[in-house]
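The data blocks that follow each hold one structure.
Every number in this text was worked out from the coordinates using simple rules, so none of it is lab data. Keep in mind that this is a model prediction, so the values were computed, not measured. Cβ atoms are built from the backbone, for glycine too; each structure is taken alone.
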Structure I
Amino acid sequence: MIAKKVFFAGRVQGVGFRYGTKQLAMGFDVVGTVRNLGDGRVELCAMGEVEEVEAFLQEIRDESNLSHHILECLEEEIPLSEMQDLKGFSITG
C-alpha cells in the first residue's frame, strides 16, 4: 500500500478537473480526495496498491483529457495513517 499527495497547477480550477478526477478514480482500486486550493492549484490524495495509485496518477497526467490543463505536478508520499479512514473517492472542496 502507498499513499500520495499530488498538487496540480495550471488551468485546473473551473474546468471540471475535480469531477473528471473522481470519474477516473472509479476505474482504479484507490481511495482518496480531491479539492481546490486557494492558490489556484488542485490537491489530490490517493491511497491503494502501488500499481493502482501509479496507474491512476499516470492516467490523469498523461492519458486523460485532464492532462492538457496541467502545467505542473508535484507528488509526495504521505503516511498511510493520514488516509486510513477514507472510503471511496470524494471531492472535498
Structure II
Amino acid sequence: MSLELGTLLKEHRLKAGMTQQDLANKFGYSTAQFISNWERGISQPPMETLVQLSVLLKIPKATIKELLIKNAIQQIEKKIEIGFKRSV
C-alpha cells in the first residue's frame, strides 16, 4: 500500500474527529492496529472497506482512484526493475 493513501486516510480521520479505535469499531475490528497499519502504509484496507472509508471520511472517489492507480504503477515498475536485475 502507498504511504500516501495511508496519510490521506489519517488526515481525513483526524478531520472527522475520530481516533483509530473509533474507526476500528465502525468496521467491526477489535483493535486499532488495522487502522494503524493502513495509515502507516503497511497494509491496505479491502476494496469494499476502502469505498466505505471514502464515504465515511468524505474523501473524493477521484482522489482514492488516483492514489490506487499511482500505487499500482509503482508496484509494477518495481517488479519489472527487479526482474531486469535478476536477468542480467
Practice item. Name the one structure among I, II that helix-only ellipticity at 222 nm (-39500 (n - 2.57) for each DSSP H run of 4 or more, over all residues; to 500) of -23000 was derived from. Key: II
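Quick check on the output: 41 is percent of Cα pairs over 17 Å apart, derived from one of I, II. Which one produced it? Please list the in-between numbers first.
On the way: I: 41; II: 49.
For percent of Cα pairs over 17 Å apart, the value 41 is produced by structure I.
Match the computed value 46 of relative contact order in percent (Cα under 8 Å, 6 or more apart) to one of the structures I, II, and report its label. Walk me through the numbers on the way to the answer.
Details: I: 46; II: 33.
Structure I accounts for this read-out.
Determine which structure produced the value 1.3 for distance in nm of label points 7 Å out along Cα→Cβ at positions 50 and 74, calculated from the coordinates; the candidates are I, II. If you can, show how the numbers build up before the last one.
Numbers: I: 2.5; II: 1.3.
Structure II accounts for this read-out.
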Practice item. Identify which of structures I, II gives the largest calculated value of distance in nm of label points 7 Å out along Cα→Cβ at positions 18 and 42. Key: II
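The value -0.88, -1.15, -1.22 for log10 I(q)/I(0) by the Debye sum over Cα atoms at q = 0.24, 0.29, 0.32 Å⁻¹, for residues 26-65 alone was derived from one model only; which of I, II is it? Before the final figure, lay out each step's value.
Details: I: -0.84, -1.03, -1.10; II: -0.88, -1.15, -1.22.
Source structure: II.
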Review point. Where is mean count of other Cβ atoms within 10 Å over residues 34-41 largest, in which of I, II?
Key: II
